[in-house]
Every structure is written in structure tokens, then in C-alpha cells.
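The structures considered in this document are given below.
Here, each number is a calculation from the coordinates, and none is a lab measurement. All of these numbers come straight from a predicted model, not from anything done at the bench. Cβ atoms are built from the backbone, for glycine too; each structure is taken alone.
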Structure 1
């Protein structure tokens with residue numbers, strides 16, 4: 001492997017995690033040459049050359065790899081685009097940026113013959129993307145689904161295993177560094193959504209923009225929903241899901257009532273779990289830490305090492321002669337809690353399987369299309385409503 005001198009953008013949780021990992025393994029071939037941060041005056045107990053000027057990194061002739069692990073999607077986009085146009089290989093951990101700009105960045109990689117790697121952007125320490133690229137690069141793949149966000153899973157684990165309140169579990173996740181001070185990206189499903197978009201490009205060769213997908217999280221879940229899950233001997237998990245049916249492709253992020261016989265039922269705390277299903281090999285399960293500076297820093301290092309061996313994504317599925325077409329014309333069985341008659345009428349059930357009504361708590365279990373859920377996505381994001389997919393098995 002060639003020697004790598006890194007220009008690092010960002011020294012938050014993941015950047016510091018990468019620094020610690022490199023120091024622990026004492027690598028002779030990988031070094032952080034410079035670090036660009038927003039607040040240069042901040043005291044840091046590390047030995048590194050800091051700057052607040054991106055030009056100091058891009059103009060340093062010794063730097064042969066850019067690594068960006070910042071939380072600003074637009075700034076990350078500018079860094080990655082500039083790196084590719086400068087023909088400097090780049091590693092990114094910003095899933096929001098990739099979710100919005102991945103097609104353009106694929107074109108830039110080809111135009112400037114320069115790789116962009118981002119395994120660390122999806123599922124932390126689980127090498128999902130590289131496995132989809134190398135092992136599942138054929139038409140036998142049927143679906144990829146699972147828990148892609150460690151922060152929300154940590155919260156749900158504390159609620160179901162330790163009977164914590166939602167607020168207490170969220171605060172603990174924030175105190176431990178698994179959730180941000182503004183946890184919206186995690187608990188409302190957006191983080192999982194961006195990861196799902198990235199995974200789908202590699203799994204099925206199809207890009208679907210964030211605005212086209214139904215995305216729903218756990219921020220409106222309450223004690224009644226938790227009690228319903230327990231009564232049915234299930235747990236609520238926030239699940240990202242892409243599946244191919246012949247020439248059709250469905251995608252969404254939604255809480256699901258998971259039964260004990262499913263692999264992801266037992267995925268706890270900040271761990272992620274991904275189930276890959278194929279036409280002849282049935283289901284395969286990948287499991288690992290999905291949150292935290294050191295696990296994600298280790299995943300970034302894996303990308304860095306791959307760059308050292310001139311590895312790059314080939315996006316093989318995008319070259320298939322016939323790609324599946326994204327559709328929302330697919331029916332799920334869902335559990336729907338609501339307050340008012342107006343809210344009840346938001347969803348058009350093709351079949352009602354169970355319902356309950358009282359002064360304080362109303363719910364319906366029935367069949368509804370993804371398109372119907374998507375059409376009322378914002379109206380469902382209120383505390384009086386909660387929707388969860390309710391699989392039959």
C-alpha cells in the first residue's frame with residue numbers, strides 16, 4: 001500500500017475517532033498531515049497541524065487524500081467536488097450530501113478519473129456498500145432492509161428493555177454522544193433515508209431523490225404505541241427498506257412492529273443490523289456498531305486503506321440493461337394511531353383488519369399504500385398520530 005498523507009476536514013466525534021484509531025494502531029503508512037476546522041481557537045489535546053483555511057489543505061503538495069467528516073452537507077459537497085476536480089482521491093462520511101448529490105459525484109469520478117469512497121457513510125462499522133459492490137453484483141438480489149441508524153435504535157432499546165421514557169432515553173443517547181443536540185436527523189428517519197438512497201444505488205443501480213420517498217420516524221411515538229407493541233409481543237424498530245418486485249422497486253423508511261423471529265428484533269443499543277435477501281441464497285445478516293466516533297472512525301480508516309490500494313466503486317448495477325422502476329404503488333399493513341376524525345380520514349384503507357376507539361386512544365390496523373402515506377407525510381408528523389408498518393410475520 002502506498003503512503004497516505006491525509007488532509008482532514010472536521011475534528012468532531014468522527015474526526016477525533018479517526019485520529020484516535022490511527023494513533024492506536026501506530027500506522028507507518030497513513031498520516032494526518034493537516035486538519036481543517038471551523039474554530040481554530042478551540043483547545044484540543046492532540047498533536048496535529050490545524051488550520052481554518054481549506055486552501056492550506058488543497059495547496060499542500062504532500063497531501064494525496066482528502067477525508068471529510070463534517071456535519072455541514074453543503075460544505076461537504078464543496079469539499080468533495082473540489083477534491084475530485086483537483087484529482088485528489090476523497091473519502092466522505094456525509095450521507096446527507098451524498099443522498100442529494102451522488103449522481104453528480106459519480107459523473108465527476110468518471111470525468112476526472114478520481115475515486116470517492118464512502119462506506120463509512122452508511123451503517124458505521126458494517127461494510128454494506130463494498131459487499132453490495134463486490135459480492136451482490138448480480139440480478140439475484142431481492143431486498144435490503146434493516147436498522148441503519150444507531151441513535152434511534154439506542155433510544156428504542158432503552159424504552160423496550162429498560163422501560164425508560166422516550167425523553168430519558170433520548171437524553172441518555174445525547175449524553176453518550178450517540179445523538180446530536182438536535183436529534184431530528186436521527187429520530188425522524190432522515191439519516192436512515194440518506195443511507196438507504198446510497199445503498200440502493202449500489203444494490204439496484206437506481207437513484208431516488210429524498211423528496212420522492214416516504215420517510216417517517218419515531219418522534220411522535222407515545223406510551224400507547226409501546227403498549228400496543230408489547231401486547232402483540234413485538235418491538236418497534238426504525239427500519240429502512242428497499243425491495244425489488246420483478247421490474248418494480250419500493251423504498252421507504254418507517255417504524256415497524258418487529259416480531260421475535262426476525263433478525264433485527266434482537267439488534268440493540270447503538271448497533272445496526274442489515275438483512276440482505278437474494279433469490280436463491282435467502283437471507284444474510286450483517287451486524288455492527290452504527291454510532292460513535294471510534295466505530296465510524298474505523299470505517300473511515302477502512303475507506304482510507306482501500307484508497308491506498310487504488311480501490312474504487314464500479315457502480316456495476318447502473319450498467320444493467322433494464323433497471324427496476326421506483327413506485328409507491330405498494331400496500332403495507334400498518335398500525336395507525338390517531339386523535340380526530342379528520343386525521344382518521346387521511347389514510348384510505350383498502351382493508352381494515354382491527355380497530356379500537358376510546359376517549360383517549362384510537363387506532364386502526366389495516367392495508368394502505370405507500371403513495372397514500374407519502375401524500376400525507378407532513379400531516380402525520382404530529383404528536384396525535386403515529387404510523388408503523390405491521391408485517392404479517
Structure 2
């Protein structure tokens with residue numbers, strides 16, 4: 001197995017320009033072995049074909065380590081506060097048939113809403129946030145817009161009272177460096193507060209609005225089965241986290257890509273019909289979710305030309321798959337007219353991202369509204385662009401822009 005220092009996929013320098021490292025990884029073969037912080041030795045699928053194969057092969061690779069003979073997760077959960085431990089009950093940590101049961105209940109709740117019906121609400125939130133920027137010269141879009149839009153949308157979708165939105169930002173503010181065990185530990189009190197709040201608000205009469213997703217999840221039923229209270233709390237936490245953070249970094253990273261490539265921005269302004277293709281290229285080029293959750297080999301297996309043992313841990317390096325020259329022409333180029341664009345940013349297989357339509361809609365609306373409101377917007381002069389040191393997430397620390405000429 002290669003040493004951790006062979007491939008840096010964690011530092012700010014890597015996130016600023018990941019392509020050279022990803023190309024070196026791919027040059028060594030479809031699977032690269034590394035030692036990652038906290039999670040340890042991991043095999044990363046680094047080509048498009050290997051990544052897709054890993055995510056689709058549910059017989060050879062399980063999400064639940066117990067299905068691969070590992071008791072590691074069970075031992076970890078034993079030492080965590082129960083309030084934290086219940087978060088592992090969400091569908092991402094399960095294999096079928098349990099995953100299918102949980103996913104079916106969430107799909108049913110989501111099915112009551114169409115993204116098309118939600119677009120006016122998303123537009124209204126975006127415009128309200130942009131109203132606060134009128135008359136200002138320079139702002140940090142990360143804190144003033146990119147983070148608040150998905151946060152407000154998912155809170156409204158869940159049916160949480162608007163006055164509680166800022167509390168979520170404060171409670172979860174410590175979860176910015178998930179590769180640092182100290183930072184994770186320091187964030188636990190905030191996560192506990194969130195879980196306690198969600199447990200209260202998920203109960204009938206607990207404060208959730210009757211037309212929100214929380215109420216729909218509480219009532220969802222498939223083949224006579226409903227979500228337990230713990231499963232409901234875990235699912236809400238998952239939807240909140242997945243629906244807020246990843247879209248934040250897609251919007252901010254996408255805006256940075258557009259502002260850094262003036263030819264592409266001019267092309268988008270001259271032809272707004274390119275917006276859907278632009279969003280797909282931002283998903284590929286930015287790859288805000290760099291890596292999948294881990295999988296575990298369910299048996300000894302020869303895979304991608306190598307021998308692996310039962311219990312070995314794997315993950316799909318989506319960022320590497322999304323710039324694989326075997327699948328994409330000029331993969332290092334940001335091209336908003338790219339078509340087809342078979343990126344894997346939403347994953348593939350049974351764990352394909354539930355919120356893919358919402359993420360696309362929010363990002364398109366964010367781009368449309370801010371570019372229309374501020375036609376002369378550009379990166380602030382001498383702007384210091386930095387990325388968080390994070391494992392698996394590509395996230396700007398800030399996005400300073402000048403709004404007017």
C-alpha cells in the first residue's frame with residue numbers, strides 16, 4: 001500500500017488545484033491505496049470505470065461494515081453518546097433490504113413535492129438574500145449568499161421555523177475540518193444540540209410545520225412500516241446536512257469557476273439557455289463531494305486486476321473519476337458547453353444522491369439571480385482565495401467579490 005504522503009488529497013494546496021495529484025493517482029492504475037486520517041487504510045477507485053463499478057457492485061462491496069465481517073463500527077458506536085450514535089441509523093449506512101426500506105419511505109415523502117413546484121420558493125429566498133447586498137461594493141458571497149441559500153431552502157423544505165435557521169449554523173459551525181479528530185470532538189456538543197432539537201421538533205406538536213418534509217416523513221408508510229423516532233431524527237439530520245453543505249460548495253465553487261473563466265461567464269450571459277449544461281460542468285469541474293462514503297469487501301475478491309481481502313475498505317474518488325481523460329475530452333478545462341457530461345458527482349447505483357434535482361435547481365437559480373442582479377460582478381481585486389483543509393469535500397473558505405464596477 002502506498003504511503004499517505006504519496007498522494008495528498010487533504011491539503012488546501014490540493015483543493016486549489018487537484019488535477020496534478022489526481023492524474024498521478026490514475027497513472028498508477030484504477031485503484032490507489034492510501035492511509036487516510038481517522039479512517040485509516042483505504043483503497044480508492046480513481047478511474048471513472050472503476051469508481052462506477054465499485055458503486056454498482058453491491059454483492060462484492062457493502063456500505064455496512066458488519067456485512068463484511070467487521071465490528072469496527074459497532075465498537076465505535078458503543079463509545080459514542082447515544083445522541084450521536086443514532087445518526088448512524090440513516091439509509092447511507094445500510095445495505096439492502098434495510099436501505100431499500102428507508103429509501104422508499106424518504107422517496108415517498110419527497111414524492112409529495114416536485115422540484116418545479118419549489119422553484120418559486122427558491123427564487124424568493126435567493127432574491128431576499130440578494131436584497132441585503134444592494135448598495136454594497138464588496139462582499140464575501142460564501143457567508144452572505146452561498147451558505148444561506150441552501151440552508152434556508154432545506155429548512156423551509158423540512159418545515160423548520162425560520163427563526164431557528166441561525167441556530168443551526170452556530171451548532172454545526174465546528175464541523176469544518178472532518179479530517180481533524182480534535183475538530184470533530186469539539187463539534188460534538190453542537191451536534192448533540194441539533195439532535196435534541198430535531199427529536200423535539202419531529203414529534204407531533206413539536207414545532208415543525210404541517211406541510212414540511214418532517215411531517216411527511218413522520219406519516220410515510222410502506223408495506224405497513226414507518227420510521228421509528230430514532231430513524232426519523234437520523235434521516236432529518238442526513239437530509240439537512242446533505243441538502244445544505246454540498247450545495248453550498250457547489251454554488252460557491254461554481255461561481256468561483258465562472259468568475260475565474262471570463263470567457264465562459266460571457267458565454268453564459270449571452271446564452272442563458274446554457275445554464276443546465278453549466279451546472280453539470282460545475283458539478284464535474286468543482287466536484288464539491290470529492291469522495292464517496294466507504295465500502296467494504298464482502299469476500300476475498302480479485303477486482304480491477306488486484307487481489308483484495310474480505311473487510312478491506314474502499315471509496316470512490318469522484319474527483320478523480322470526473323477528470324478521467326478516458327471519459328472526458330480536455331478534462332482539466334472548464335467548458336460550460338460540455339456535452340455529454342457523464343460525471344459521477346451524484347454517485348451511481350442504489351445510493352445515487354436523493355437530492356440531485358434539488359441541488360441542480362438551487363444552483364441554477366443561484367447563478368441566474370445573482371448574475372442578473374449584479375451584471376458587473378467580479379472577483380475582488382487582490383482577493384485571497386483559500387480552500388478548507390478537508391477530506392472528501394472541496395470547500396472555499398470565502399468568496400470575496402466586487403459587485404459593482
One of 1, 2 was used to calculate distance in nm of label points 7 Å out along Cα→Cβ at positions 34 and 154, giving 2.4; which?
-> 2
Note: helix-only ellipticity at 222 nm (-39500 (n - 2.57) for each DSSP H run of 4 or more, over all residues; to 500) at -10000, derived from one of structures 1, 2, originates from structure 1
Work out the source of 3.6 here, i.e. which of 1, 2 gives that when distance in nm of label points 7 Å out along Cα→Cβ at positions 194 and 274 is computed.
-> 2
Relative contact order in percent (Cα under 8 Å, 6 or more apart) was computed and gave 26; which structure, 1, 2, did it come from?
-> 2
